[in-house]
Structure P
Amino acid sequence: MKMKQFLLALVCMTVICSISITTFAEENLEPANPDSTTEWDKEEKAPYKMNARVQSAEPVIADISKWQYSIDWATASKVLDLAIIRTQYGSGLEDTYHKIYEAGALQYGVPFGVYSYSVARSTAAARIEANTFYDRANKNAKFYVIDIEETATDGESVRDIINAYVAELRKKTDKKIGVYIAHHLYNQLNIDTSKFDFVWIPRYSNTNTPPDYEYHLWQYTDQGKVAGINTNVDLNRLNPNVSLDFFTKDSSENNKPIDLSNYYTKNPKKVAIRKKVNQYNNKNFTTSRKTGSLSKNTIVEVKGMDYSSKGIPRLMLANGMYITASKSYVTKLISNIDDYYTAVPKNVVLKKAVRTYSSTSFTAAKEVSKINKDKIVSIADIDYTTGGAPRLKTTSGTYITANKKYVLKTTAKISNYITVKPSKVKTVKKIYQYKSTSLTTANRDIAIAKGKSLKVSAIVYTNGGTPRLKLSNGYYITANKKYVQ
């Protein structure tokens, strides 16, 4: 009995020692990236373990470098939703494992981006780094990241250095470019994050406190555990407002074959915006390059044509910005566009009888009705024909011509005026009669007292769309209901 008790105690001690040694070994693994010179503000914490996707409702996103050594991609691929692979440590040191990692990720279907740890101390060095980064990285990468943890420079600001870096990289790719910024150096580094498509910030703590700054991706630990990776690994969380697709999906523009027949390939000189479009400061369209937008029916001058790195036509505007050349969004205008209304008028008066149509194509098959001269028509919008002629869309949904020979934009306060010709009017206040529709002092004739009855021969509009009453004696008076009824 004593012998059995002794053997049982011996077994228990052996198990306890084994557990202690294993725990000690786990807690004393090197940090995930020993190359980093930054001392992060962090608390002591237990390793985060990711052994299967079902263990976590959030995506598993790991960033890896040569310090993860050999990875079992067959196993890791069952866990990882996204990998971010280091390409280089400055231009002088290519990561010895990045090509192996990229090949493994591709083989096992793990989406991946790439990053470069920047050691550039000048704008010239930054441009060199940008070129070696792009040249070395696998072109199947979903995005690129510039890792900024160094503050030393040769006199230029870190901000200017990184601006040069990203500008050079933009020349090479139209994929997303992100920036990794040390949390406690965020203000000191003073990075212009508007130049980037996303921001990635590290902050480690047991309290799961996210970064204090705007971010898309949060590196929350350097002691993560992922099945198939034998070392600690950095793990990352998405901003709650950012989906995994933001990082893993190609833009729809990149996925679609380019059908040039759907684009203008010769300078159209002047175009109308068919529906709202974004304006960019570069021919490669990304979020960081957006400078604003142009509303529907805006008319813009086109300075020239250019093409994105994917061969997609762009329109270069007179202001130096770029917009799409897609015929779905812009329309080349007819040569005599000045003879037409291109800004939506609230109301028009018909100078001649016109026909209405069910579409912008004015054919007999599309004809709906006829509207007589002098009618007031309310307008909802302007749409364009494929040939670039504007049409006025009425509030009833039909279309009429926008040609100024046939329609006239009325004053905005047309409801304050008589627009249907009366045979007579009575003055409500003292008024004057005038020699023309221009009711100026120079054209003023005699005064007409309140209460006078006047014969009206016609309603005539000024060039500005204000109606006047033409009297039987050939003179003109106001049609404002405050003065005549």
Structure Q
Amino acid sequence: MRIEIKNLKGISELNFDIPGQGLWLLTGLNGSGKTSLLAALYRIRHSRAFQDHYKTTATQEKLDTFKNARITYKINGSEVTYSYGGKRWPPTPRANANILSNFPYASIHFIQANGNRVEPYADEITTRRIKDVSSGVCSFLSYVLHNNNWNSLKFVNTRRGTGNQAFLLPYRAGRETHYYSEKNFSLGELCILKLAQKIVDVENGSLILIDEVEMALHPQAQVRLINKLNEIASDKNLTIIFSTHSSTLIKNTDKKKIIFISKDENGVCTTIRDVFPAHVLGEIAFDEEVKSDFIFFVEDEEAKLLLEQLCGKFEENRTAHKPMFKVVPVGGYYQVMQMLERSALIIPQHVKRHIFLDDDVRTEALPEARRRRSRAITDLYDRIQNKVSFLPCTPEIGVTNMLQNFYNNTNTTELNINLYGSNVNITNHIMLPEYQNITGDSPRKVAKQKLDSIVGYIRTHCGTDENTVRRFLYRKYIDHHYSSGIAPLMQLLGPILNSR
């Protein structure tokens, strides 16, 4: 299932494959097409979506027009394109207009930040007219807003249209019950109330489109919101696409569930998935980072764990003040180098920035880039190389090669792992044909599979969490790698950590 947008507002081209069930964060810079994309998705079930969300000025020929704009929907080998025709968006071919009904959603709802308030008349607030709000809506509000008062939320149906509810929050004034109307609800409370109304009673298998409703929420409430949305998405088999700029949401979401829209100078938008939060944000000058002495950019979580253990061993061997540092995974090595340059405009000067790339970048990727004359890569590296260092290995390869060498040399002592009082001898696992037969064309992918296998085996026998096992193995690698002396480690980190 795909939507293709061309020549709409500032978008010259945007292709979007609709994700499956679950909560997905949609993010990108202002003007990257997030809201326009949500409106196009909303059109699948709502015929007036284009008119309502792509506003025109009918009295002005050259103002707010969508000339040449086209939106194409593709599903099961069929497609239909809607083009702006002056007043309406007719489909081409017209016979394919019905393919929108093939999109597998029971219903589609679009929820945006909206501060509109419904005020009841005084004569509407009578005991017989005040009703309890559903328990599902109340529990949603009380959980996200972290306030049990919302469990008492009431509503009245006003005389201004069928189903036009005005919400009231009761409180005690002496012996009497008084009410706060929506006039005294904050914008954040109103947005979450309207979201709760939609999502609590939504049909299973629906598509929910959310556009920045978290803006007026405290960061802790934002985290509780995505936790609740994840729970409901799982229970109701929903697809939720949540458009946001919130660094809190981005940093608290699995990178596999983040969709980043990147827009170039020509208006071509690219959707990128499985991307690290630091790459998405393009800036990481949040509270915890600006309090650091150093920020180190690396490629991935494995490199982060290895570098943290390297810094730990370095600090054990000197008595100077221990600096504060933060290790930030970014993505591919080219993205890491780009991040170093971009972050100069955002991170305060007192925070030193440096990047640590995996060793295979030094031995393979950069030489290959020079052979291919990939100037974008080599010129960037040449500009920043005084702030580039290389880890002593490619993390997964370093650890798995070390363990294999222990096994080949029958060094059973080194293969006997003692973790929090549990002894695990991984010789028994490495010798298995299932482990030895893990092969492939990419040494890194093979090493990753082997390391995952070893970590899983250790966890099964000692019951600790995955990151603890990985930290232990990387520390073991470092102790072994520098067993003949730490001079190379001091040469690697000393000039950087002593630069303040």
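Please treat every number below as a calculation from the coordinates, not as lab data. Quick caveat: nothing in here was measured; it's all calculated off a predicted structure. Cβ atoms are built from the backbone, for glycine too; each structure is taken alone.
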| task | For mean count of other Cβ atoms within 10 Å over residues 178-185, the calculated result is 14.2, so let me know which of P, Q that is. | result | Q
| Who wins on relative contact order in percent (Cα under 8 Å, 6 or more apart) among P, Q, i.e. which is largest? | Q
| message | Between P, Q, which one scores greatest on percent of Cα pairs over 21 Å apart, for residues 242-345 alone? | response | Q
| note | The highest value of distance in nm of label points 7 Å out along Cα→Cβ at positions 210 and 338 among the shown structures P, Q is in P
| query | Can you say which of P, Q returns -10500 when helix-only ellipticity at 222 nm (-39500 (n - 2.57) for each DSSP H run of 4 or more, over all residues; to 500) is computed? | reply | Q
| query | Here log10 I(q)/I(0) by the Debye sum over Cα atoms at q = 0.10 Å⁻¹ has been calculated and equals -0.86, so which of P, Q was it run on? | reply | P
